[in-house]
1. Assuming 59, 35, 30 is Cα extents along the principal axes in Å as calculated from a single structure, say which of I, II it is.
2. With relative contact order in percent (Cα under 8 Å, 6 or more apart) computed per structure, which member of I, II shows the largest figure?
3. Consider the structures I, II: one of them gives 4.4 for distance in nm of label points 7 Å out along Cα→Cβ at positions 93 and 213 as calculated from the coordinates. Say which.
4. If you work out distance in nm of label points 7 Å out along Cα→Cβ at positions 77 and 173 for I, II, which one comes out largest?
5. Ranked on FRET efficiency 1/(1 + (r/R0)^6) of positions 53 and 109 (r between Cβ atoms, R0 = 35 Å, to 0.05), which label among I, II comes first with the largest value?
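Here, each number is a calculation from the coordinates, and none is a lab measurement. Here the structure is a predicted model, which means the values were calculated and not measured. Cβ atoms are built from the backbone, for glycine too; each structure is taken alone.
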Structure I
Amino acid sequence: MTDTTPQLDDAAFRPIDRAKLLEPAPSSHPPRILLLYGSLRQRSFSRLLTEEAARILARYGVETRSFDPHGLPLVDESRPDHQKVQELMQLVTWCEGMVWCSPERHGAMTGVMKTQIDWIPLSVGAVRPTQGKTLAVMQVSGGSQSFNAVNQLRVLGRWMRLITIPNQSSVPKAFAEFDEAGRMKPSAYYDRLVDVMEELVKFTLLTRDRADYLVDRYSERKESAEALSQRVNQRSI
């Protein structure tokens with residue numbers, strides 16, 4: 001049979017392993033979800049929305065943790081061993097999925113939100129803290145409904161190699177959607193929030209036990225093999 005793909009490195013190319021993809025042993029612990037919000041205001045509507053999301057996730061049996069961005073330095077302003085950076089990294093490593101919620105400011109996500117994401121590296125040695133984990137994106141707005149922030153968050157989620165779910169939440173005029181106690185009022189926006197959290201839990205349960213296999217890539221296997229070969233050759237010289 002004529003080889004129709006001579007460009008392929010046969011050592012790095014692997015057929016799909018249906019057992020790893022379809023029959024992984026299911027984890028028994030509750031799904032672990034980290035929630036990030038993008039405002040430092042005392043009455044932060046992005047924080048209030050993530051708190052409401054955490055309550056819904058708890059009803060689905062999820063273990064949640066939230067990161068408080070107060071005191072997180074700008075990237076390049078401090079070293080990665082800063083206490084708040086380490087706190088964030090430990091939470092990102094702990095979780096199996098994330099919720100990102102930003103206010104929309106000047107048609108974009110806030111600097112507070114972007115700083116948190118910028119501190120999360122694509123890799124730490126052999127560990128890739130975000131790759132293969134799930135992500136739900138949300139935003140709050142002071143005016144009419146917009147999707148600028150969630151669209152930007154989706155771009156970043158893809159860049160961080162997160163499995164970003166199709167659904168999303170955008171809450172316009174957020175000041176009118178929460179009561180004095182900080183609880184979200186019943187509305188179609190609240191119903192949509194429930195939809196997003198339900199979908200996030202489903203995707204997390206579907207993918208968390210096969211995440212490593214889902215993101216196991218031909219190009220990276222090839223690159224790793226070449227790097228290993230170079231190291232072996234250098235030692236033999």
Structure II
Amino acid sequence: MNLKVIAFDADDTLWVNEPYFRQTEERFYELLGEYSSQHELERELLKIEIANLSLYGYGIKGFILSMIETALTVTDNNISTDVVGQIIDLGKQMLNQPIELLDGVEDVLKSLKEKYRLVVATKGDLLDQERKLKKSGLSHYFHHIEIMSEKDDANYLKLIKHLDIQRCELMMVGNSLKSDILPVLNIGGFAIHVPYHITWAHEHIEDSIDNERFKSVDCIKSVLELL
């Protein structure tokens with residue numbers, strides 16, 4: 001490998017994220033429990049979230065709107081304004097969560113910063129991701145921050161062009177096989193998968209990955225052993 005840039009996903013790679021969504025979903029299901037079963041609410045919320053991605057993108061704000069739409073759907077538009085207000089409050093609580101770095105993240109960044117240009121490559125709401133990065137205290141490790149509307153081949157190619165590197169000079173580190181790993185392998189880069197114990201259903205893939213430019217490790221500290 002002749003790497004020049006190592007890009008890191010943010011949510012559930014650098015810091016905790018998905019558990020806050022799960023906790024909020026549980027409280028949402030309790031709010032709507034008299035109207036529908038948890039299974040039906042889970043299915044309806046996921047369907048609406050995915051349908052809304054092209055409108056709202058990824059992130060907490062789109063999630064709040066999708067919860068409100070789900071509440072309206074399962075109650076035939078008879079949801080009370082009090083419940084809508086509680087859903088909005090749930091979203092605000094998520095936006096105000098402290099940033100909890102995952103174990104070993106700062107040690108890894110500190111070690112790699114002297115050898116490579118480090119980049120954050122994440123998706124989601126611009127304002128929210130900028131806020132989280134600032135609160136994380138990690139900004140000074142990164143040469144560039146890229147917040148994408150979608151993590152696909154085309155956007156990774158744009159990132160490579162912006163960084164003025166060859167495809168084989170990029171390595172991506174992240175927890176999502178669908179968003180962090182496959183697109184980078186598709187364009188000729190390297191990728192390391194660092195699984196997180198909770199993954200949003202939309203990020204799951206069925207197929208295994210067999211590629212010489214792909215590695216999987218148990219924790220982010222193990223990335224150092226491969227470089």
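1. Values: I: 70, 41, 34; II: 59, 35, 30.
Computing Cα extents along the principal axes in Å on every structure in I, II gives 59, 35, 30 only for II.
2. Working: I: 22; II: 26.
Max of relative contact order in percent (Cα under 8 Å, 6 or more apart): II.
3. Details: I: 2.6; II: 4.4.
Answer for the origin of the read-out: II.
4. Values: I: 3.5; II: 5.1.
Top value of distance in nm of label points 7 Å out along Cα→Cβ at positions 77 and 173, among I, II, belongs to structure II.
5. Values: I: 1.00; II: 0.75.
Going through I, II one by one, FRET efficiency 1/(1 + (r/R0)^6) of positions 53 and 109 (r between Cβ atoms, R0 = 35 Å, to 0.05) is largest in I.
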